[in-house]
Structures are given as structure tokens and as C-alpha cells.
Structure I
Amino acid sequence: MRVPYYRVSAFTATPFGGNPAGVCLLPVALPDHLLQSIAAENNLSETAFLVPEGSDYGLRWFTPSVEVDLCGHATLASAHVLFHELGSAVQTLRFHTRSGCLTASRNGPSIELDFPSRPPQACDAPPHLVAGLNAQPAEVLRSRDYVAVFRSEEEVQALRPEMSLIATLDCLGVIATAPGRTCDFVSRFFAPQAGVPEDPVTGSAHCSLIPLWANRLGKTTLSARQVSARGGELSCRLNGDRVSIGGQCATFQRGELQLS
């Protein structure tokens, strides 16, 4: 079997920034173990698998080691492939996922994702969180992930986590965030237990970051930057119990996978 495959950098206008995702266009669903093997072979933070379902698509996301329930950058990359590589003429794409129906819509040069809002709640900081970050956050909250809030962008950029300690926490990952110098807020995301020590740009983390900063800054439209080594730009909006996460993509590679 030969599978059309694209490598797309998401949340950036250049192929060498943002977060690279693999996008596989499958004619039919394949066994889970094969999907996981493909993702491990790709060795990207996420590989997305698309299967046509009428005019919609089934969508699943795998890290090199596990399947995840929600992924922003690989959804953005999938929409980019359908819009810009395959020439889909629709305004809005619908994806059926483990997190329900998600949509991706054209918005000028960007694509805008409609995702669930996951407001984080205050919690006690587990000892391995502070030790793992090698820094004391101003406060700690939790939704799907732990959210470590710092006072400045410089503190977030200076973090040098101990991944072996972060990997012991009972969560998918740890978000470090702070107010931004030239945007509303910045973040980094660490998920070594999912096979992703530091994710370059994490759309799903913004399901928690958008309601957090919208509430603190008193506005529903925000700009964000993930300050990883590759970096990425996100346009954000809080829509009640949903969030909009927007960004651009750049195709880096077109080809096919030979599976047999």
C-alpha cells in the first residue's frame, strides 16, 4: 500500500519554523498498531491520519509513542493539506475525532480551528513539577495538563526542565506560560511521557491558555507565541465554551509512504 504523505510546518509561514506534523491520507482505516508504527517511524511530535467520511473526515493523532485525544498543530496541518494541496473548495472542513467534531475554516491566509475550551483550575503544585521545571512558578493550575504561570516571558524562556521528573507527573504535559512582551501571552509545552520532550507549538494547550488569559486580561481576542526554539504564532479567541485557534502553515515535503 502506498499512502500520500505530507510534512507541514504549522503555526508559521515558513517551513523551518512552527511545529512540523506528518499528514497521511488513508483510503480506509488501518489497524492501530500500524498507525503507531508509522508515527514512530516519522518521529515527529504528531502524525495525523485522515480517512474520508462522506464529505467529512475521520482524524486521529499519534505521537511517536501514544495516541492523543486532541492535537491542534496536526489538525491545522491536515486542513492546510486539504485546502492548499488537494484544492478543497469548501469554506469549512469537519473532522470527527476522539474529542468530538472539530472544524477548520479559511480566514484569509490563515486557518482557524474551532476547539473545546478547557479552563484550568487552581491546584497544589506536585513536588516533581517544581523540581522538574527547576523554577518556582507564581502559581499552578490544572486542566488536561498542569499549567505553571510565571511572571515574565524571560522566566519561561529560561526554563531548562528535568524531563525525567516531568515524565512522572499524572498528566499529558506541563504548560509554562507568562505575559508576553510583544503579544498577550507566551508559552512552552513539555510532554516527555508522550514521547515529546518539548513540543515546538501546541494548539491543544491553548484550549486552556485562551480562557486563562482572556479572563486575566479582560478581552476575548488575543495574540500568542510559543517560545520554543522553532517558535510559532497563534491568533486566539474565546467563544464561550469553545476557543478559536488560528495560524498559517507551510508545506515542507510531499511524497508517499510505502507500507508493504
Structure II
Amino acid sequence: METTNLARVSTVLETRHGTIPAIGLGTWQLLGEACRNAVRTALEAGYRHIDTAQTYDNESEIGHAITDSGIPREELFIATKIPPSRLDASLIRKATEDSLRRLRLDHVDLLLIHWPSHRVPLKETLAAMNELRNENKIKHIGVSNFDLTALKEAERSSEAPIFCDQVEYHPYMPQEELLEYCGQSDIFLVAYSPLCRGRVFSDKTIKRIGEHHGKNPAQITLRWLIQQQNVAAIPKASDIQHMRTDLDVFDFELSDEEMKQISGLHHSGVVSISA
């Protein structure tokens, strides 16, 4: 596992293809007014990376929160995803415009294929997404839930670089091959469900490391993630205290031994989570 040093881990990560805030807000299962309030609170707390998807059914609420915030558009990084049912070339444009309307934006920073399709050729979908990128409706093209084979196919099929692969990644689910490839290829790996639905809070190893650094298990886990090359994380939080602590991960560094100890936790056999 390749790690960075403290000086290189900043609030924004960078490759030759662009930048992404290291910590973003995941919004899966945040709905209605609760979602609008959570996103508004997150933006007030300092978040600038907000992740959603059409299937989350909360783009409109996020759009209202963005408008309410008054934060300049250029300071924000907004990502959404198109589901497999709308990946036909004839549907991509309408799907994207629907998201932009709900989000109240003229472009998204990142548009992802939410899951690989077994029905629509990847090249067809990516050609349509590249057209939208050329029209400045999307800034970056990404994929989600793609294994290494599918990610390589996406790279071959897209004129524009594949900016990221968003996958489930936490201490109990290794992504070693994908991590190595993303690091070599200037692709971001964006970790969803990074805290494994709170499982990390009861982990003795993570708690012990947290006591040494004066940090809670979520902070230790998020630091473990972003201290790896090209890794960003999108934890979900709905209250201000959790949001603030999740952002407070840039003032300490895990040792190589601590990184290895956390990486070894995947032997625990925790069941995966899909978003």
C-alpha cells in the first residue's frame, strides 16, 4: 500500500486530471427535509464535496441546499450518478439534464455511471457522456462499482479520462488491486460506506490507535483512507458534530505500522454494503 506523508495530505487531492476534496458528504438514504437540512449544515461546516445519485431521490433537496448556502459555484464539487436503466445513448442527455434541473446547476463536477450495465455497451454510454463533457454540462466522467476489469474497459472506451471509480472501501473490504491501478493511472478511488455503517466504532484496533492520537474511530478510519494515494472518502452524517469531526482529519498522521494494522482488519469477514 502506497501512502502519502502528512505534508501531502491536504483538504483537496490532485492528479493531472483535476482535483477533488478529500472528504465529501455521502447522501445515500438522506431524504426530504432531513436531506436538505443535512446538506445545508454540511456546507456551513465547511464541506465542499457533495455526492448524490438519481436513485437516491434527493437531488432536488440538495439543489435547494446549495442555493440556500450562497456559496460560489466554483468552490463546490457536486457529483451525481446515472442508473443502469438510463445508460442508453438516447437517454443519457435527458437523464443528465434532469439531474441538473433538480440540482439547480448548469453543470456537475462529476457524472458517474452508477453500476455497470449488462445491457448497454459501455462505449455507447461513454460516448454520450463525452458529448456532454464537450458541452460543459459535466466536468469529469467517472464510474462507480466497477471492478478492475470494467474500469480498464471504461478507460479504453472513453475519449476523456476516467476521473474516479467510486466503490465500497473500508478497513474490512480490501481493494488492493484497484488501489494500485488507480495510483498508477491518476484515477481517484472514492470510498463510499467508509465507516462500514459504524462498525469501526467498536473495533478494538481502531479504538486503540484513536486513543494514541486523541481521535475517534471515524477520524482514524477516514485518515487511513485519505493517507493512501488518490483516495477520497464520502462518509454520511446528518448532525453537525459528526460532520465537523469527520472533517477534522488533517492535523495528524498515522504511522506505517498503524496503517498496516488497520489494513489487516479485512480478515474479520464483515458483509459488504452497497450504495
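Here percent of Cα pairs over 19 Å apart, for residues 117-220 alone was derived from just one of the structures I, II, and that gives 35; the source is I.
Quick check: -12000 is what I get for helix-only ellipticity at 222 nm (-39500 (n - 2.57) for each DSSP H run of 4 or more, over all residues; to 500), calculated from one of I, II. Which structure matches? This figure was derived from II.
Using FRET efficiency 1/(1 + (r/R0)^6) of positions 45 and 93 (r between Cβ atoms, R0 = 25 Å, to 0.05) as the calculated read-out, with 0.70 as its value, let me know the right label among I, II. Source structure: I.
Laboratory data are not the source of any read-out in this text; all were calculated from the coordinates shown. Owing to the predicted nature of the structure, the values given are computational and were not obtained by experimental measurement. Cβ atoms are built from the backbone, for glycine too; each structure is taken alone.
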